[in-house]
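Each reported figure results from applying straightforward, stated rules to the coordinates on display, with no laboratory input. Note that this is a predicted model, so its numbers are computed, not measured.
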Structure I
Amino acid sequence: MRYVENPPNPWLTHSVEWIGEPPPAKLEIFEETETRKIITHNDSPDVGFDYTVNCYRGCIHGCTYCFSRPTHEYLGYGAGTDFDRKIIAKVNAPELLRKELMKPSWKGAEIVFSFTSDPYIPLESSYKLTRRCLEICAEFRQPIGVITKSALIRRDIDVLQDISKNAHLGVFFTIPFVDVASARAVEPYAPLPEARFHAMSALADAGITVGIGIAPVIPGLSSDIPVLLKRAKEAGARYAFINMLRLPGSVAPYFEEQLRDKLPTKADRVLNRIREAREGKLNSSVFGERMRGKGQYWEATERLFRIHCQRLGFNRREEHKTPQTSTFQRPSAQQSLFN
């Protein structure tokens, strides 16, 4: 396997260049104990939610297109293999979450797990940070959303059922491809699409509301939208969304290098199609446009998505109504004593 170097970190005053091939990137785990806040507020119009909890930094799935890669640069790491192999576990996340939910200023808005890292990376099987946070959310009747690529979420069906009894809950699986070769090229260590559909079906069978996120749509590579929606419907999904590929900062050169390495015959076509949908660029940083494309290709993609969503019965308005009153409820002192 050829290891692709990290793009230079723009926040550092010096960098190192290897003469010849760099050494293999090994997995390193760091425990962060000084995290001061775990609920993050997001005010971007591109994202359909306002609050997130991220129990981990970095993601072992190694998706070459991940727009969160530059967040590792603030830690002094690179946005390339460092993001995949230097993983930070926020070990005090559950305690922080309980503390923040107890604050009078918290009113019970929906919290999404997660945004900058998958909440069910393989480390979660031993650390159980996401599970412990969800258990706290169940105790507080806190509305929750989950976005994941991992089949590990099946372990927590019992907790998700507890939440759904008293609060709004929705779980979305991001599945951009049916084709295994395409998935492996740009999501090298993520669970295979088939595993995600099996997990989706298991949650739906357990009475949990599930959906599919066809995200990101990669122009020139994504061609499975009707098939993905059909498979998701068969697995019990009721909701669906699509997002356009984002390549901010150091992600663009890393994505291009990996694309040329893994899919050399398709790379130029994909990059040209991305530029067509981004007015000649590989990325747009304009608020409100970062998750959507422009031009004929993107318009056709959105139209195809809408037609098949309507045909299959996704996103029906009567099902998508949000509760008028919040279910959020702080446990009493007596409840806390028993817990």
Structure II
Amino acid sequence: MSSRPLRLVFAGTPEFSVPCLEACRASGAEVVAVYTQPDRPAGRGRKLAPSPVKQAARAAGIAVEQPPTLKTTEAQVTLAAYRPDLLVVVAYGLILPRKVLAIPRLGCWNVHASLLPRWRGAAPIQRALLAGDAETGVDLMQMEAGLDTGPVLLEKRTPITREDTGGSLHDRLAALGAQVLADGLAHVLAGETLASTPQTAEGVTYAHKLDKAEARLDFTRPAIELERQVRAFDPWPGSDAEIAGEALRIWAARALELAHEAAPGSVLGAGREGIDIACGNGALRITAVQRAGGKRIGAADYLNARPELRRRA
């Protein structure tokens, strides 16, 4: 074990990254700087707001760098001046050029929220839910020039349940990511070298960035796919549908194996249990909605305002 502490630079931006930053601080390594995306407009006033990682770094008294790119010589010289032994990247959002990857003595690690090589890319949590995957997890990966292509150092797995949403899975994987990172740092701080496992060429899939255009529920599709969409897109971007003439945000739903000959999108029945909508295969029972300008409410409360729908049951 070296006589001086491990010098670590952390790069991350959203809430998902914060537990990993805390794991770095608790590891015994010296976090000499935090890199995060430039402040972005947020809220109704569109005022510039710091990222969750910046807020955590400032609270801990750590130097913060916010370059708009790492491709410039200036940005690379600044990073090199911190003399990092290791750069830990967690949902940072900027591309790391080869010259940046070569700066730290031990290279760059990435905590990625999938079981690689499945779901490389920007939205692995939601894509795993949409696809109906039975499990997911987090990988600690040695970074290389490709997109999430580097060898895996450590991995933790978790089942995906039918109750999971994008939000619940995000929180669980953020905590698992902190655990896998803490384990990796403990090995390095003990003077050990982590074994790396190259990713297989089979099973590669890409988790493309979520688009608000995907939020619309298409009732010609099977009900189980729509159930997964509602869960995956909670809390963002949400799922939108027109129910009996009213545009609603759909927050909770369950697929039913229900035979029918109704047109997709038709209300098959409505009551305390929910609002059953005909799908291309089966029916989708909607149990929580949000009206324009309103808040999330249960289907029973919504039906109190639209009693005419109950008569279809």
Structure III
Amino acid sequence: MATAQELEQTQFAVPISRRNSGIGGTFSYSWYLIRRYPILPGFILIMLAVAAIAGPWFAPYDRDIGTIADRHLPPWSFGAMSIDRETGEEIRPDNQKHAWWPDGFHLLGSDHIGRDELTRVLHGARISVQVVAISLLSGMIIGVSLGIVAGYYGGVFDEIVTRFVDIWNALPFLMVALVVTLIFGRSITVLFFVLALIAWAGFVRVIRSQILILREMDYVASARINGASDFRIMFRHLLPGVLNTAIVVATLNTSGLILSESVLSFVGAGIQRPIPAWGVMTNDGRDYLSVAPHEVLVPGGAIFATVIALNFLGDWLRDRLDPRLRQVD
């Protein structure tokens, strides 16, 4: 039987040989890297992070102000520029923020009231990341805690938690969100709460199933014999064993939360105008789909690329963090 060192040498022998065999080998090696590592998803998510952190500062135009003469401009086009009455020269639009940006140029076009699509997509990236990060973190804390406690103690408490998760998953998400919004109003805080209600249930079942296995391990019995409290056993000895699984579940749930936020904003139960969430932008552009399809395609493409990248990253993390699914080549 081959040793671990021999397997590791075999693992890297094929890519190195492909890399040194000319253009075809370079293409094969590049394709190997793309398949084995999440290069494209990582690039998309890095761009999303950069847009969320620094994008609004470098956005070429004001977020909420547009020029009505520039409405429905297609991508890669110049809008109408005002004329100085004294000199007769063209001047930059009033809503343009940076001198380095070409006067009146719209890289991704403009919307139905002349606002720049690129500017609003960059601002929408920050809003989407903030909403998802806060909702996912709170849902992860609740879901992982309940999964650990239910799996460790079992019995009646485990049965109650499991049945409650079944009932919760059976409820129609959109109806619950609309009812909560009707009762508490439409605001970002309410949206955080609604998305956290969605996020927590996905962790409970997976973490509970892992804890049911880990609690029977010898190191848990040793900790119990040595006088460790239940709290210490659960969060000092069992939590590290399920942390990798929780990270994978969180990555996969992130894409679902982005879609949920977009759906709620689309139907008017999420982020409200004029805040440029991607769902709001898609909803604003759907009435002009035949005239200016880019008003739907631009924010919809941002949602699609982000969700696909997160799903691919989640699959890769699952394969890399789980020894049973880790690929040799």
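Could you tell me which structure in I, II, III was used to calculate volume of the Cα convex hull per residue in Å³, for residues 138-241 alone as 89?
Derived from I, not from the others.
Here helix-only ellipticity at 222 nm (-39500 (n - 2.57) for each DSSP H run of 4 or more, over all residues; to 500) was calculated and came to -10000; which of the structures I, II, III was it taken from?
Numbers: I: -10000; II: -7500; III: -22000.
Source structure for this number: I.
Figure out for me which of the structures I, II, III the number 32, 26, 18 belongs to, where semi-axes √(5λ) of the Cα gyration tensor in Å was derived from the coordinates.
Of the structures listed, the value fits I.
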